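Novice: Below are structures written as structure tokens.
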Structure I
Amino acid sequence: MERAELEALCGRVGITTWYGDRAVPDASLVAILRALGHDPETGDAPGLPGLHDDPARAGTCHMPEGLAERPAWGLVCQLYELRSSRNWGIGDFADLARLARIAAEAGADFLGVNPLHALFLAAPERHSPFTPSNRAFLNPLYIAMDDLPGAAVDDPATLTNLRAAELVDYPAVAAAKRRALAEVFAATPFNADHPKGDFDTFRAEGGTTLERHALFEALSQHMTETGHGAGWKDWPGAYHGPDTPEVAAFARAHPEQVSFHIWLQWLAARQLAGAQKAALAAGMRIGLYLDFAVGEAPDGSATWGAPDLFLRGLSVGAPPDVFAQDGQYWDLAALSPTALAEAGFAPLRRLIAAQMRHAGALRIDHAMGLKQLFLVPEGAPALAGAHVAYPFADMLATVASESRAQETVVIGEDLGFVPDGFRETIRRADMLAYRILYFEQDWGLFRRASTYPEMALACISTHDLPTLSGWWRGEDIGLRHRFGLIDAANAEAQHARRAEERSALVAALIDGGQLPADCPDGSAETLTPRVLTASYRFLGATPCRLVAVRLADLVGPEGATNVPGTTREHPNWQRRSPVTLDRISADPAFRDVSAALRALRPR
């Protein structure tokens, strides 16, 4: 097929053929067409229904009464990083409830956390919350071990080591928790506070999707014990899907193991619901703010249990930008737009409902995925990817209707390559946009607080960006250069620009009245406490409906949470707070920042 014919075919089904001045390779276009179910040889590529529908018909998301007149602020953190004297070396749902009460007492209206999706319990080293096995379920490692039907017992020396560690030791935490949970399940799985009837209802309502996830987890454990990997692509072919005789035989032979994993999901859901109740009871207007990842691991529970819902042979990624000059390959499976449309978008509705069930707000990571995803053929470099369109009107309508049904605020993370008109569309749908202080600049100057949009959440940074102290030092630039994500020339230029940015930030804070006119802190080698507090006062003065305070900015950890584009090169998703929960309220930075925002945004 000639290039012109191939481009015309891709145009009919919503595949971009150019990115800037770069032509997407023919091989990539052919691979993407085939993954979408089209035949590039015959030109058989019927357009996807609804692809060009007007998204204005999508409806609006839930927006609490009074939020326009009384905008809110809240804390955001990584749940695993929380340190307490009672957890087992990783923050848990009881810590979440405790932090919600602490934040509420300080005046916060929400508490945000990283995605809590199910990962791979049999492979705890696969600990990125943004590469889940299944977004419909929860990570059992967050279960609080002192809120079970029976007593969880473990070696005191083991717990001492886990609690003292600077980084979360996921394999050790998983081994200790799994062993203790299995003992409780075998001896006392239910009691008056954890009634079996409630469990039976949970199991029945979970249906086939829950049963298959539990079966996958039981198989995953069995496979790792017999020399295979935790993901289904490393299993013998007879186990590559849920409907084979071999899988049915395993299920019949191991019913208790399947029940155990359903029990874990039941406990996790109960405890997460308890944390939301604690947040609201403490006075928060929104409560928990959960995070929805953009895709799932290609060898996880979701793609195993419902393979026809996903695009095969493609991975979600990102085109080149300042953070990765060669683009990014995220190794995430994407839902098939064709399969979603054929199912009336019910699979997306179920995923969104699973998050909103226990949340007053939901952040949709890479919200542009409602309209398009950058997809890369397996084995190809990220530069070879292309954007693929989704039925935006139907995708947005699904999210909006579930938001209204569950009364959950929706925040769309609209960073990176944003299609024309996307931000205007989500604003009309009452979905809050995302505004990061670092990026709000024009001509080398930081934008005034008054120019920020009302329909947005404002913050200093995210998990993929440095804390303010790390940004001040240029830590992120050094890490990108160290790991080969940018070259030396780019690193040098970015360091020079960062020095200018520090001065520009202080100038903006002086101009906004958050710092005195003679403040010299822009030339300081390290971030000063008053610049930190002033930065949050600046955000508090914006018209944005929500302002998020990153807990790590206040009490640490200061090191990078995650360096995009790296896996084992950096301790991503492992750093723990140096401050225990019972000391947070007394921390000077926490007191100063919470007092400032409480004054600017009273409940």
Structure II
Amino acid sequence: MLKDLLYVIPTGKYSKQELVDLLRKHPEIKFVSLVGIDLAGNDTDEKVPISLFLKDVDDFFSGSAVQTDGSSVVLTGVATLNNAKVDMLADPGVNWFVDYNFEHIDEETKKPIGTLRIPAFLVHNGVRVDSRSIMAQSLEYIKGELLNLFKKHPQVAGLEHIGADEVEDIIFTSATELEFWVKTPAEKARVEELSATQVMQENYWARTRGEARTAMEQAVMMLEQYGLHPEMGHKEVGGVKARISESGGLTHVMEQMEIDWRFASGVQTADNELQARILVKEVFRANGLEVTFQAKPIIGVAGNGEHTHVGMAAKLKSGKIVNLFAPKDMKADFLSAVGYGSIMGLLKHYEVVNPFISSTNDSLNRLKPGFEAPVCIVTSLGHNPEVPSRNRTILAGLVRDINNPLATRFEVRSPNPFTNTYIALTTIYLSMLDGIKAAVASGKTTKELEKELSKEPGVPSFYLETDRAYRSEHDVFEDYTAEERNRMFSKPPATVWENMQGLAKYPQKVEAIKAGNVFSQELIDAFVAGALLRWKIELLNRIIPENADIVKACSCLHTPEAGSDLDEKNWQAIMNLRVYLAKDSTAKKSLFTRIGEAVNSGDYNTASALQVEMSDKLEELKSAYVQYKRNMIHGC
């Protein structure tokens, strides 16, 4: 039965009438949903009866069929309460997926009820204002700029094997890797146990078992059905071994997994990722397992990354595809001038790219020094062009295969599963464009460009900042001190507020991501306003209450009779932290109270600094309480 279902409608395969005929052959598809992506990366999902779509199919492509309340999605400052109407315009230029509800069976066909999810653009006052539009229109602008650049500079260093008059089109290829935590409902594991198995690497690429294995296999098979071409599913570094119940099943499942699928071009990459997240979550839920895509669901244990691979190719008039990052001689050079310019542009402008990659408290919880956290604005190419190297401590690394130039790409390691991939890729490619223009216009050879990228701090550059370094083949956490990292590669932001301040601090860098006026200042401001609103609300209404629960849960476990002098000392230190964090007095306000007052008064610099202090104090409290409990041999 499952093989008879319609999973995907490939772009360009059907005319409108053929599409209508196809859907009529699949009466199990009962609904249509136009999927618009707001500035926070949220997707819309309404249920329009399929009969209306079949009747008014032209209206869906004109944007007159479906409207939404723009004040209910994240278009902060764009769609306001007194001007909230947003039209939804179907996008015929990408694949459409059918989302099946396997818990709702159609009585007539005996098949699960399906909803045709059609990617769409959100239009407000005649202007596209959604994440998909920002990406699609930005890539069109970048394409035009690159074609003009090649006409102006017919010979580009490292790309001497192609001529400007041969280039017909530019293709933007990208892919994401999805990491996630899986657990049985209500399962809680001790952070100490998770940390130990992580350090000892007991789970990485280990054999999956039970429901987790079944769900992983089903998810990979389902991705294949939808044409996403899965490449691998495996266990990641985090997790603990499950236990076998009396009935023979597995309980206490808590482990980290990863699923990868094939690259795509343009907005199709982000559309595929959205569909993959839906499939993974539903498949694991059907097997009684919860999935979280949070960047840092458990503080102190490996978080979920979504390494994003970025490439660029030229389609020649002959039909041949040439990787623009790969040099003519793969054994002599790491990159072409376009490749060097791309990584230079990304690193130079990363302070204004990062706000669009890491815009939540959760994302910044993951981006802290240690265990491969990509916090330093630095790249790695390898020790020599003939021996590819993968340095996992840097922000963006070069991935290459000397025998396959088409595989040359950059892996940006900072995104997480909840990063808005549409906006992230937009800012990555726009920053790369700025570097490409500078590198090509410089007329420098590939060796000269490599030297520029590899410069020491204090050495002037035609494009990069004098006081910074941008390349390292070292372990940036082991081989540099924190002070050296901050001086050489820039100090990473610790909070959402600090991250967003990069846009105000570096106005010249912002101009690079505003190029073409697609990602306009109005949309940038809307993104920032939405991110800061969520930061404040979450800080006051979720983080502080959750931290207060942690403080309250630290209770006294010893009695004066049974306790030792060490117990008394440890407990007093714990009480001092508890009072500092959560207990007000007439003479002094707690840290929680001071954070709330700073947020409510609009003093966000203070609120941000106090949030960092709160995080440090909570970790100190949890560590102290663990040590205190270890000395207990019985209850009170």
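Each reported figure results from applying straightforward, stated rules to the coordinates on display, with no laboratory input. Values in this document were obtained by computation on a predicted structure and should not be read as measured data. Cβ atoms are built from the backbone, for glycine too; each structure is taken alone.
Novice: Taking distance in nm of label points 7 Å out along Cα→Cβ at positions 338 and 458 for each of I, II, which is largest?
Specialist: Largest one: structure I.
Novice: When you work out FRET efficiency 1/(1 + (r/R0)^6) of positions 98 and 402 (r between Cβ atoms, R0 = 25 Å, to 0.05) for each of the structures I, II, which one comes out largest?
Specialist: I
Novice: Quick check on the output: 1.19 is Cα Rg over 2.2 N^0.38 Å, for residues 314-409 alone, derived from one of I, II. Which one produced it? Intermediate results must be reported in sequence, preceding the final value.
Specialist: Numbers: I: 1.19; II: 1.25.
Source structure for this number: I.
Novice: Among the shown structures I, II, from which was the value 3, 16, 27, 28, 18, 7, 1, 0 of P(r) over Cα pairs in 10 Å bins from 0, in percent calculated? Intermediate values should be presented prior to the final figure.
Specialist: On the way: I: 3, 16, 27, 28, 18, 7, 1, 0; II: 3, 14, 23, 26, 20, 10, 3, 1, 0.
It was calculated from structure I.
Novice: So if we calculate mean count of other Cβ atoms within 10 Å over residues 10-17 for every structure here (I, II), which label has the highest result?
Specialist: I
Novice: Which of I, II yields 2.6 for distance in nm of label points 7 Å out along Cα→Cβ at positions 18 and 330, as computed?
Specialist: Only one of I, II returns 2.6 for distance in nm of label points 7 Å out along Cα→Cβ at positions 18 and 330, namely I.
Novice: Upon calculation of mean projected area of the Cα convex hull in nm², for residues 90-425 alone from the atomic coordinates, which of the structures I, II produces 21.1? Could the numbers behind the result be given before it?
Specialist: Details: I: 18.6; II: 21.1.
Comparing all candidates, it corresponds to II.
Novice: If relative contact order in percent (Cα under 8 Å, 6 or more apart) is computed to be 20, which of I, II is the source?
Specialist: Structure I accounts for this read-out.
Novice: Check the numbers for FRET efficiency 1/(1 + (r/R0)^6) of positions 466 and 554 (r between Cβ atoms, R0 = 35 Å, to 0.05) across I, II and tell me which is largest.
Specialist: I
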